[in-house]
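Multiple structures follow.
Read-outs throughout are calculated quantities, based only on the coordinates presented, and are distinct from any laboratory measurement. Since this is a predicted model, take the numbers as computed values, not measurements. Cβ atoms are built from the backbone, for glycine too; each structure is taken alone.
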Structure I
Amino acid sequence: MGTQTLDKKAKEMIISQVKESGVITRDKIVELIRPHYMFDKDLALERELKRKANSIISQIKDDDGTRDCFNYKNPDGESTYAYVGTTKDVRVLNQIEEQLKKKYIGLNESINKVRKRRSQLPGQISLFEKEA
């Protein structure tokens, strides 16, 4: 069972079109992918089952609505879940905290990129701020 479902050149072409358009719907991207996509039934099933596992885990929250269960890679590189409320392994908690810090930094970098781009569009800022 292979993991390559989209030719590298097709992927590059799609990314190029996304960048050129500036804004594109998911349905349009699906249209671009469709003629190049090599469907693998077994791989699709495995991905869907893993997606469902992640979805269930992400719904485990405390009374305040904060996530309580997180994914991390164990020493063997296997995707593993830890319930923060009961785990006793400090190394696992440290690993989860580091993952969350990286995500936090990445989100802040993305926010700054959006703010920078918005500031480069004179005249449009005030229009959008009035609507908010």
Structure II
Amino acid sequence: MPVCGNRARHAEGTPVTHASIAAIRACFLEEEVWPCSWLVELTNPEDGESTYVECGGVTWYLPGNRGYACENGHDHIYDQVRADERWDYAADPEEAGLLAGRGVRPVAMDGGPIDVDPGAFRYAAGLPG
């Protein structure tokens, strides 16, 4: 991981690492950065129990007022941007099918592709309006 040399933001004096060069650039150049609040799962290797904690990665606003992103790849694109671009996040194939059936391109929560449930697609496509 690259080491950040921004002493103004990291006043404690110890070397701080970020997950990417983009995160270091944001740490130096963005007016506002904050810890990512995206919940990530941690599994205890001894007992297999899972807990959820906030990511904590450096987060910054995206250009063009699109939303914000964190150094660990957690993005949030604002609702209006998604509506204008005719896409939205889908949590599972059924939700993806409902979106696709209404002419909205479904995207997985991680920003990647997602399978579409054909039954949900047909149902949504058959709705009026």
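A few remarks follow.
- Identity of the structure behind 10.5, 31 (criterion: Rg and Dmax of the Cα atoms in Å, for residues 69-108 alone, calculated), options I, II: I
- Given 9.4 for mean count of other Cβ atoms within 10 Å over residues 21-28, calculated: source structure among I, II: I
- Read-out distance in nm of label points 7 Å out along Cα→Cβ at positions 61 and 101, computed value 2.6, structure in I, II: I
- Structures I, II were shown, and helix-only ellipticity at 222 nm (-39500 (n - 2.57) for each DSSP H run of 4 or more, over all residues; to 500) at -6500 was computed from II.
- Among I, II, which structure scores highest (criterion: Rg/Rh (Cα atoms, Kirkwood Rh)): II
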